[in-house]
Structure 1
Amino acid sequence: MLHCLHKIDMQKAVDFVVNCKNLDGGFGAVPRGSLILANLFCCAGTLAVAGPLHHIDRDLLGWWLCECQCKVGGLNGRPKKLADVCYSWWVLSSLMIDRVQWIDKEKLTTFILNCQDKENGGISDRPDNAIDTYHTYFGVAGLSLMWYPGV
């Protein structure tokens, strides 16, 4: 896809993404749509590839993303939801707008490591749950975004 960007009307794509921006700094799937983390990730990524990151209010969006950190140290995708390891990737990668330092990395690292099965390997969504490939992948990805040693 990156080698075919010349076939895309980038200005139309950027205009659409900008129209999906919300007052809270995030992005919906459509104009005036509610903020969903997956949409935010895609919209921020689109703006990063297209170049006009000035459309992102880094402080406002960073604040919203940091509000995803729960007391247990993990991250959730929406207010009042439980922490889930997979959001380590979705939130941290979206915070690559120079706001990763706003997350308590030590608490997040501890949360992810507490979700691993130390006997059999793998990572679950939450401590003491069954491990799966999805959460293992995104848990390791989250650790890598925090420069965890050995990852």
Structure 2
Amino acid sequence: MSRSTVVDKRYRLQSVDLGDAPQRTVIRAISFQGLEELTPVLHFEGLPGKHLALNSAQRQELIRMMHSSLCSDWVGRPVELRPDRTDNESTVHLLAPTPPQVLRERVARFQARGQAIGSSLWLALLLLLVLAALLLLERSETAFQFILQLLE
């Protein structure tokens, strides 16, 4: 955050600007602010007039995600902006965007696992019913024999 709240509200990207859902975008350019300590400021495609001045945690997220500490390597790379509002603080987390194909594959694997569990559960229930029927038949034969002995 800068010293001016007017600059922060009008020109800096806040979590409220993103709404409640994560937003995928591309880093269009990087500028710097400050005199003694240069702070990278990210410019995004699709978000004109709103730039994100990075704090140290966001810089570390980007370095880890981009595998580079050079700001010039970040330009043109896609990111996912995720708003986070906890207590009185609101921040924007920078994440690597998950491609839609990967999401579809994860959902398909989850559904296949659920179907496999459902099928095996039905099979176990059927086996349990067959065993219960066999046990009942076996005991009924014993009871039938006992009744025949009593009648003789």
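A value of 16 was derived for relative contact order in percent (Cα under 8 Å, 6 or more apart); which structure in 1, 2 was it taken from? Computing relative contact order in percent (Cα under 8 Å, 6 or more apart) on every structure in 1, 2 gives 16 only for 1. Between structures 1, 2, the greatest calculated value of volume of the Cα convex hull per residue in Å³, for residues 71-134 alone is seen in 2. In this comparison of 1, 2, the computed figure -12500 for helix-only ellipticity at 222 nm (-39500 (n - 2.57) for each DSSP H run of 4 or more, over all residues; to 500) is attributed to 1. Can you spot which of 1, 2 the value 67, 17, 12 was calculated from, given it is semi-axes √(5λ) of the Cα gyration tensor in Å? Corresponding structure: 2.
Rule-based calculations on the coordinates, nothing more; no lab input. Every value quoted in this text rests on a predicted model; they were computed, and no experiment measured them.
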